Structure I
Amino acid sequence: MAFTSTHRNARISPLKVRQVVNLIRNKPAAEAVTTLELSKLRAALFVKTTLLAAIANADQGEANVRRLKVSDARVDSGPTIKRFQPKDRGRAHAIKKRTSHITVGVSEA
């Protein structure tokens, strides 16, 4: 049985988060947490909190925490916040602030 956790509208680009998610996919949960703690990337913080929440959900569901494995890890793009930067001669350039939906699932191996 899979236990999941989702962090919606994380204020970071999906491309940046996918780099980190690819590091932990199909790894044991304890090894994935260690990998995220040692990572220097900012996205690792978002993924780590989501992974720890999924592990806590599995613990509440009475699964064996020592045998958990990251079964599902994906990042979808969320809504884009649009801002405008004024430029010369009355023009404006669009700035797109991207958000992410991070989903991490764990299951017993």
Structure II
Amino acid sequence: MYGLVAGIILLIGPLIITTSAVSDVANETTSGTAGASGFLTLLKIVAIALGILSLVFYKGTTLMKPAASVLLIVGGAVALIPFLGWAGGIVVIVGGGVALANLKNFTPKQPLQ
């Protein structure tokens, strides 16, 4: 779920930065652009960390295929490159979709009564 939400936010990240920059020019401040940039950078770093943690946690199991984790790592890394945040957002969205598709592997061992 994080991959989908963070990916969409990263995809519209240039629009967020642009609107905050216009607002900063109108108000003669710099806090809006700095805050938006910091928030987007935090999303990118958390995507990388979540990919690494899930890759390590589900290593050797059949519950989660490594494709979702690798896509989160690659998407977060690409998003850290200047002017490529939107492309990284697309890769993070795909990674989140693959992770959601793997949820069918998480079935209970015994039927609920």
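Given a value of 42 for relative contact order in percent (Cα under 8 Å, 6 or more apart), calculated from one of I, II, which structure does it belong to? For relative contact order in percent (Cα under 8 Å, 6 or more apart), the value 42 is produced by structure I.
A value of 1.5 for distance in nm of label points 7 Å out along Cα→Cβ at positions 51 and 67, calculated from one of I, II, originates in structure II. A value of -11500 for helix-only ellipticity at 222 nm (-39500 (n - 2.57) for each DSSP H run of 4 or more, over all residues; to 500), calculated from one of I, II, originates in structure I.
Taking FRET efficiency 1/(1 + (r/R0)^6) of positions 11 and 35 (r between Cβ atoms, R0 = 25 Å, to 0.05) as the criterion, the highest value among I, II goes to II. For distance in nm of label points 7 Å out along Cα→Cβ at positions 3 and 27, the highest value in the series I, II is held by structure II. When volume of the Cα convex hull per residue in Å³ is computed across structures I, II, the figure 106 traces back to II.
Values in this text are rule-based calculations from the coordinates and carry no lab data. Computed from a prediction, not measured in an experiment: that's the story for all the values here. Cβ atoms are built from the backbone, for glycine too; each structure is taken alone.
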